[in-house]
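Engineer: Below you'll find a set of structures to go through.
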Structure P
Amino acid sequence: MITLFGINNCDTVKKTKKWLEEQGAEYNFHDYKKLGCSEELAKQFLEQFELKEVINTRGTTWRKLSDEDKSTLNPKSAVVLMQTQPSIIKRPILDIDGQWVIGFDTELLSTLIE
């Protein structure tokens, strides 16, 4: 079972969806804009990846944060941030039968979906 986490209008998520479809891979799509990011899901991301891997520090959501919020970011505050502003989560994140991947890496994905 593959679950793709992201935002529908994200170009990288669109590329990932297209690639998965081209591989004939069935997947579920978890759209943060429609389904949100629960506390449980945010914590799961932080169990699988380092904080700096999960939080997108290059996007507008990050740039809009106060300097204090940026400098005091820790796992606990990151969970709240991911719940309230899921656009801050790097995209895409995939759960492929319990193997977690962040980002669009076709070589790595190819090894996991076959």
Structure Q
Amino acid sequence: MPDPDTARIAEARSPISFAGLPLSTVSYVLLFLATLDAWITDHLLRTDFGREVNPLMNWLHESGGRLTFVFAKFALTALCLLWMNRRAPPRYARMAVIAAFAIYVPVTLLNLFATSTLPT
């Protein structure tokens, strides 16, 4: 019978992948989606067609402006992904990636749909 500690150590040392891609590649995709979401949200906010549901990000957009808003969203996401790539155990990193995709894909698609229905 294999030793459970040995299996846990082997899992911790193995490279993390998601859907056959290394975690670093998946992180770039998530960073792109977060930045795209920020730019589209900014566009929707400037046209008074949408709103930011995160109160902190809404305050940042109102007080700091569009570049501060987009940069802050990019930087916060990048820091979380960096931590995840360097420190998170493989099991938790995979769960975090699933949660991030479950959030960013529908939100980005919804934002794209909302942008396409803007009156001209």
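Just so you know, all these numbers are worked out from the coordinates, no wet-lab data involved. Please read all numbers here as calculations on a predicted model, not as lab measurements. Cβ atoms are built from the backbone, for glycine too; each structure is taken alone.
Engineer: As an exercise: distance in nm of label points 7 Å out along Cα→Cβ at positions 33 and 73, calculated from one structure in P, Q, equals 2.2. Which structure is it?
Structural biologist: Answer for the origin of the read-out: P.
Engineer: A further question follows. Here FRET efficiency 1/(1 + (r/R0)^6) of positions 81 and 105 (r between Cβ atoms, R0 = 25 Å, to 0.05) was calculated and came to 0.50; which of the structures P, Q was it taken from?
Structural biologist: Source structure: P.
Engineer: Assign the value 14.5, calculated as Kirkwood radius over Cα pairs in Å, to the correct structure from P, Q.
Structural biologist: P
Engineer: Assuming 3.1 is distance in nm of label points 7 Å out along Cα→Cβ at positions 41 and 89 as calculated from a single structure, say which of P, Q it is.
Structural biologist: Source structure for this number: Q.
Engineer: If helix-only ellipticity at 222 nm (-39500 (n - 2.57) for each DSSP H run of 4 or more, over all residues; to 500) comes out at -13000 when worked out from the coordinates, which of P, Q was used?
Structural biologist: Working: P: -13000; Q: -26500.
Clearly, the read-out refers to P.
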